[in-house]
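Colleague: In the part that follows, the structures are each spelled out as structure tokens.
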Structure P
Amino acid sequence: MKNIKVFFRSFLVITFFCWSCSKDQQSANFSYPTNQSVGYSAHDLLSADKFSSLNVEIQYMTGFQPDQTAVNNLNSFLNSRLNKPGQIQIVQEEIPVTSDTAYSIDEIITEENNNRTNFSQSGQLGVYFLFTDNVYSGGGNTLGVAYRNSSMVLFGETIFKYSGGLGQISRTTLETTVMEHEFGHILGLVDLGSPMQTDHLDSAHGNHCNNSNCLMYYEVETTSMIGMFGSNIPSLDANCLADLKANGGK
């Protein structure tokens with residue numbers, strides 16, 4: 001009887017050890033693509049089908065840390081739109097500035113490849129924001145760009161130049177608006193991965209909403225949006241909300 005008990009205990013220990021190793025190995029071997037087109041991860045971001053939690057990594061170059069209230073606003077926005085019963089967490093990290101005077105998307109991707117630490121793992125999806133110290137080489141009035149399925153950039157120099165000063169829009173409002181707009185793109189808006197329930201595509205301006213009062217209007221990601229909404233942060237309109245809900249969101 002004693003030998004049977006010893007054997008049974010040994011069996012339990014070995015079984016637990018193997019299960020633990022198997023679980024760790026599954027976690028270590030888990031991979032999720034980060035080099036896909038914008039909108040590729042829309043359903044995974046919106047729904048809890050594969051990922052019940054989300055980790056947002058914000059890396060900012062020295063001197064260009066995002067406004068904390070804007071970060072809090074982003075968190076509220078995500079919790080109101082995404083089905084993540086686990087947790088939505090936002091972490092921030094400072095990284096060194098570079099010597100570039102303007103960034104191309106290829107250079108942004110290089111910065112991400114050199115610095116990003118947050119990637120998806122089993123049950124948790126990872127998303128990346130970069131705040132740069134300079135402007136966009138494709139146009140100095142561009143405030144932000146979503147450039148891959150889990151990657152977005154905000155151009156710090158442009159944002160700082162046009163906000164926070166006397167008579168200017170607040171940095172909180174501008175950064176909140178641009179972060180939410182770019183996140184809207186990786187959520188598949190508009191017609192990038194969250195199919196339109198009603199046609200509202202502004203075909204003249206790419207994947208943007210045709211409603212000038214909507215967060216996803218094309219001018220929101222450039223300095224042209226300054227003054228359009230006053231001190232208000234624009235919201236998603238009914239058509240954009242319908243697209244997100246149909247693709248697994250709230």
Structure Q
Amino acid sequence: MRKIAVALSKGGCGKTTTAISLAAGLARRGSRVLLVDTDTQGQIGPALGLQPETGLAELLSGQIELEQAILQAREGLWIMGGGQALGGSKRALARLDIGSERVLAKALAPLAGQYDYLILDTAPGWDTLTVNVLFAAEEVLAPVSLEPLTLRGLMDFQGRLEAIQEYHPSLRLRYILPTFLDGRVRKSQDLLAQLQAHYGALLCQPIRYNVRLSEAPAFGLSIYEHAPGSTGAADYQQLTERIAQDG
């Protein structure tokens with residue numbers, strides 16, 4: 001089972017859109033995918049037309065068993081919901097003295113062999129739950145919106161990632177995904193060129209700005225269901241193929 005965290009400390013760079021589109025794309029290819037929402041905003045369920053009654057917070061607190069935290073969203077695609085209750089989970093993790101960084105990894109360990117992919121969506125910022133996600137993952141996909149502040153955020157995130165890799169050496173930054181590319185804006189092209197020069201093979205083909213991507217969650221649909229002929233669907237399909245072939 002490949003374990004991929006979609007992560008970057010900065011918000012507004014397309015993490016949740018990327019996590020949903022990648023998970024749905026992999027499921028459409030015939031893989032078994034579990035998408036875990038670790039954000040207190042809990043957007044993944046509603047974005048796929050679902051309202052999970054329980055999820056990750058209840059699993060971490062011991063209120064439910066692992067199977068009860070998982071809800072099937074589509075053929076080949078299951079989700080574990082996030083939401084406001086994760087605020088309590090973060091506080092509980094922060095109070096632990098030993099092994100707090102591996103609580104999520106232990107909770108998800110029984111899933112090995114049940115799925116082909118575990119996709120972990122993360123919240124903006126850096127806290128105990130983000131650290132847990134990175135200890136549970138082995139690959140990181142970092143969506144980077146093409147604006148200067150996000151590039152600085154990527155460098156900061158890399159530094160934090162390297163600190164975790166000292167204790168979790170199998171974790172690696174494997175993909176950098178430029179998002180919100182607007183070909184009409186020179187700044188976007190300049191920033192993309194900087195990323196290409198600095199990160200080389202880690203860089204994925206960019207996701208072009210596409211209004212259909214922002215519309216899809218309001219209908220509870222993936223981009224492939226909402227606008228299969230859009231540039232958003234085509235770009236995320238290309239990302240999906242790259243990741244699937246790397247496996």
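Just so it is clear, none of the values below were taken in a lab; they were calculated from the coordinates. All values reported here derive from a predicted model rather than from experimental measurement. Cβ atoms are built from the backbone, for glycine too; each structure is taken alone.
Colleague: Quick check: 3, 13, 23, 21, 17, 14, 7, 2, 0 is what I get for P(r) over Cα pairs in 5 Å bins from 0, in percent, for residues 49-136 alone, calculated from one of P, Q. Which structure matches?
Modeller: Checking each candidate, the match is P.
Colleague: Same structure again: With distance in nm of label points 7 Å out along Cα→Cβ at positions 193 and 233 as the yardstick, tell me which of P, Q scores highest.
Modeller: Comparing P, Q, the top value of distance in nm of label points 7 Å out along Cα→Cβ at positions 193 and 233 belongs to Q.
Colleague: Name the one structure among P, Q that Cα Rg over 2.2 N^0.38 Å of 1.18 was derived from.
Modeller: Working: P: 1.18; Q: 0.95.
Going through each structure in turn, the value belongs to P.
Colleague: Quick one: relative contact order in percent (Cα under 8 Å, 6 or more apart) came out at 26 when computed from one of P, Q, so which one is it? Could the numbers behind the result be given before it?
Modeller: Working: P: 23; Q: 26.
Traced to structure Q.
Colleague: Going by distance in nm of label points 7 Å out along Cα→Cβ at positions 169 and 225, which of structures P, Q comes out largest?
Modeller: Biggest value here belongs to Q.
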